[in-house]
Structure 1
Amino acid sequence: LALYQRYPSLGGVVHTHSTHATAWAQAGMAIPALGTTHADYFFGDIPCTRALSEEEVQGEYELNTGKVIIETLGEVEPLHTPGIVVYQHGPFAWGKDAHDAVHNAVVMEEVARMAWIARGINPGLNPIDDYLMNKHFMRKHGPNAYYGQK
């Protein structure tokens, strides 16, 4: 509920334990933006939260999980970063409605898998160039979006 209260644009939130996105969460690492598939849906890296403290876990765990997600997102537009990995836990995704949230969770798993494979092929791989990320994200989600079905 904390996410819906903080971000009125959200109409659906999902939580999974998909293999690759969960592996990034367990590693305590953001899912890096390495290519255009990632940039079509997520504007930048998919962040990883900090660890919840023992007090946060023993207290209102679910509420505190929401709070750590909000803390990590800061002032980011949540529909520009429609997912996060919670440290040592797993992925959470959201969208304008439940269908969109599930779709973003599926995409997050795929880009997590692609990042794992790409980093295995080239451990020194740099993130996607900003100009290419901007183009791919904004043509689908920016104020003058033109790409895809309407």
Structure 2
Amino acid sequence: MIDMEQCSDLPSLNNSLFSNCAKLKSIKMPQKITIIGNGCFFNNVLLNSITIPDSVQIIKGWSNVDYAPFQNTLKEIKISPNSKLTTIENAAFMSSKITNIFIPKLVTYLDPGFILNCNIQRIEIDNDNPIYKTDGTVIYKVLEIMHSLSVII
């Protein structure tokens, strides 16, 4: 177990920080981080569950150098309704074993492939999210169509 909760000045978990840590089973992340970098937990096959701190705003996606942050890991990801998460990039959870995902109200960008090759059985989106909605199996992006009325004089 890695306990980083006392690292109060750490702004992010950098790319590939814990990549290929074959014995990593659990981690307590710093409570003030705002970014989880590309490939941060790539290929940690024993890491089954993780809690994303409420402070995290961005979960980076796949890159051809660092891979995806949670690729080949996780059965469970815990994201709080109080999360400040705004962005989940491409293939962030690619090929993980998660079956459920919760999208908090502040998320304004979800890459369409963020759960690529996952066996998702249930999707939940905070009812107060103004951009994304779900029926439990499909994510819908709400379109706002704005128009003005012209007055002919």
| request: For helix-only ellipticity at 222 nm (-39500 (n - 2.57) for each DSSP H run of 4 or more, over all residues; to 500), the calculated result is 0, so let me know which of 1, 2 that is. | output: 2
| field | Label whose coordinates, when distance in nm of label points 7 Å out along Cα→Cβ at positions 17 and 33 is calculated, return 0.3 (choices 1, 2) | value | 2
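Work out FRET efficiency 1/(1 + (r/R0)^6) of positions 57 and 129 (r between Cβ atoms, R0 = 25 Å, to 0.05) for each of structures 1, 2, then name the structure with the largest result.
2
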| query | Quick one: relative contact order in percent (Cα under 8 Å, 6 or more apart) came out at 34 when computed from one of 1, 2, so which one is it? | reply | 1
| request: State the single structure among 1, 2 that was used to calculate distance in nm of label points 7 Å out along Cα→Cβ at positions 105 and 137, giving 2.9. | output: 2
| query | Where does the value 135 come from, among 1, 2, when volume of the Cα convex hull per residue in Å³ is the thing being computed? | reply | 2
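Here, each number is a calculation from the coordinates, and none is a lab measurement. These figures come from a predicted structure and were not determined experimentally. Cβ atoms are built from the backbone, for glycine too; each structure is taken alone.
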